[in-house]
Structure 1
């Protein structure tokens, strides 16, 4: 299966390793910054992989079967639509797009072209998350009460200077859209996807050089009667503290923690079907960074989906749902009112100038 990568920035090593681990035929890579391509090429032994500055030229000449899009967020949708138009299957780094309209365009185009479109929410493939999901699907929690997703991280000025598109409304959004969307995806996925209403606050407290927020708090009312709490920030001193996911039900309590929900820290169920300490031991990992180990199994799932003509575990609809929840939080905070879902015609650009930039 011929594979190409568009975007050779911060997250690209995870995509490169996932492609190599899944034995894809790595034919091409593309970036408008040649040094980024060549650095990754030398680091990962990809000297034979052809290099392009123009992804449209790459698509025309290489005709890849699968393309991963790892550019700045604001370009995800346009590139994805161009790839799909040539018949490529695509893996789109989070967020899938920055507007509801663009996300829906990707979904529609993928269906019409008959290709696989995956939103890259790799934390769904964490061993811890997969085991929690298994318990949820088995009904072990009983009636769900509430859940909580916390991302308590640090991002300083050097991080934003490294890539000036970060923290802008046109190309990124703030901490909720960039750093917290993986956990927001997990929260929605675990609690049944359906949402009735969102109430939220966002603010910019420690990053005056950004356009978007560095802290956000939200309360979510799910359609099944349960509730969710979201706390996301890049203001934690002096470095990343934790990313945690809690799920509370009438017959079960679970907490996943660590750098990116990789460690099961609490496992309590009324049914006594498994030993809590054994679960914590066997379904926890300690990744070297916040990106975890999920890219390789996500790629494996996409490859299998392509071969067997099925939807991937994290399809474009899932990508839209995560995006929709972040945008609903932004809208509630900006308009000082509860927001009903589904959300229509909303984009990060609707909030330009909110914090004075």
Structure 2
């Protein structure tokens, strides 16, 4: 083989420099390439999480907000003044992602109509009032290769996820008890809305905690709900609710009641194991405390406050959803999990 081919005499240092330059140019080229924005619209604006999600999608580099659809005149009057209002048919014609933020009882029907129209769906929790309805939604999504993301807002909460990591990696030893509480204080109008559903506070707010417990512990052997009416309001709302989840060697106790003033700072999620405890309180902004009997993983023995990254509700879930739509890849929290969580929620609510 000839040995004087000029290309083979190219100096190694120059070759590496050229390669680095080429790689850098390619990197800048990829970085400069426009990201395909997802056309998104809201179906319903009555739910309490609408305002923050609307603001997020208006300013997100991942989405183009095409407009809002609200068929309830009363709810629409409370909407943003500058909104572009669309009919349901117009919304489905223009958007590829439908964000369902309608009233509590409309989540399932509205999400199903979007799925049948061939749209990806972010549906506010709880996603349906019956297990069979959510199973039907999942079947349509699977058959048409569409995404369903349920709006459990703490799936990307760094405090809760670090606590779960400590449990799953064995740093807390054998987990024997999980405790979680989410309370609020409702006025008469909000109580009336929640009272339409047998699970009451457990259905509306306990759902977030049930999601966390099922993600951590899996399917329980048994769920025992206690749905009491305690407040002096003369309505039918189950406003003092507890659900006990039983596992082979552990239990989880979830409580939710709309009877507590200044409830936000008191909300917590706690995992107790034979080697230590992880407690998140408050849940937002999350503050995580570990108390370990001995050093484990990156943590030292004893009580310690864990440094957490900045956190804002909804940002990470919508970023993940945009990436999944663009790349047609599964979400981190797929339909099997969503079905498992919803089945647990329906059992805990006797619905």
Structure 3
């Protein structure tokens, strides 16, 4: 095991695009969504236990989910479960993890991971984290880029430049720039060019280097973190969060707040068998299918139906003549939609709120 690497699993958010199964009380990271017997958080944790001791793994989550994290990860020390009193974006969440690590080990290397990714090749992830931790000693901020298998328009891209060398048998390249989610034509051009990778949202760096970037690029956040640091684990921690965390403005991502403006950014293009489980359509694409292309997470009786995702915890779902559809049955809601409109679940979330039906979101 490697003792200088500290995996940090981001496990906040409510996963609204996976409503009605993912809700405020049980967001997607705490659910079994990928067909395994584990929640997505538990899968993310178990990917790291062959690499580092359990007490080197940290989980950053909303304060209200700390007990859930503890119940799902009983071997994780309670001090390694860090709760945000309010969400302030991924940059702030990573900063909060950084000040915990800075106090524990000033030479720590952070591996920032998330609890909502499907990774079919966990050993490949562990290997690239080792290589990236070696490069991080040279002061680089490192992101993991996923080698694109098709022109996806739902992901951001990383434009790659010169090769920097091999680290643990993995090739690193200079990042030229980050690109926003493209249209179809642009995505096709990216894939054809061969020097673009999907932006996975996973990062590796030394804790002192990311803190230096916060100081340079996000001074308000840096100042808040400097005020919070001495109060962690003391009787004044709650008041320090009220005084310094709650006033933070915006919901700034680490990509926008730091990575796009950083001077030394590298990428490891890798094949991890990776998918971002962000919607029901994503699950329809990645989960095992029967001979008709159906994903059956229910007792599904079908006639002339194909490419259906059927989910129910109790009831049978019966379909006739349906194609390219998603059917989700929970205790109090049934969702039916074409697979290509899965992103519009957010519209329903807004309608539930404006109609006074928030109880279906709890």
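Laboratory data are not the source of any read-out in this text; all were calculated from the coordinates shown. These figures come from a predicted structure and were not determined experimentally. Cβ atoms are built from the backbone, for glycine too; each structure is taken alone.
Worth pointing out:
- Once distance in nm of label points 7 Å out along Cα→Cβ at positions 168 and 304 is evaluated on every structure in 1, 2, 3, the highest one turns out to be 3.
- Structure from which 61, 51, 38 was derived, Cα extents along the principal axes in Å, options 1, 2, 3: 3
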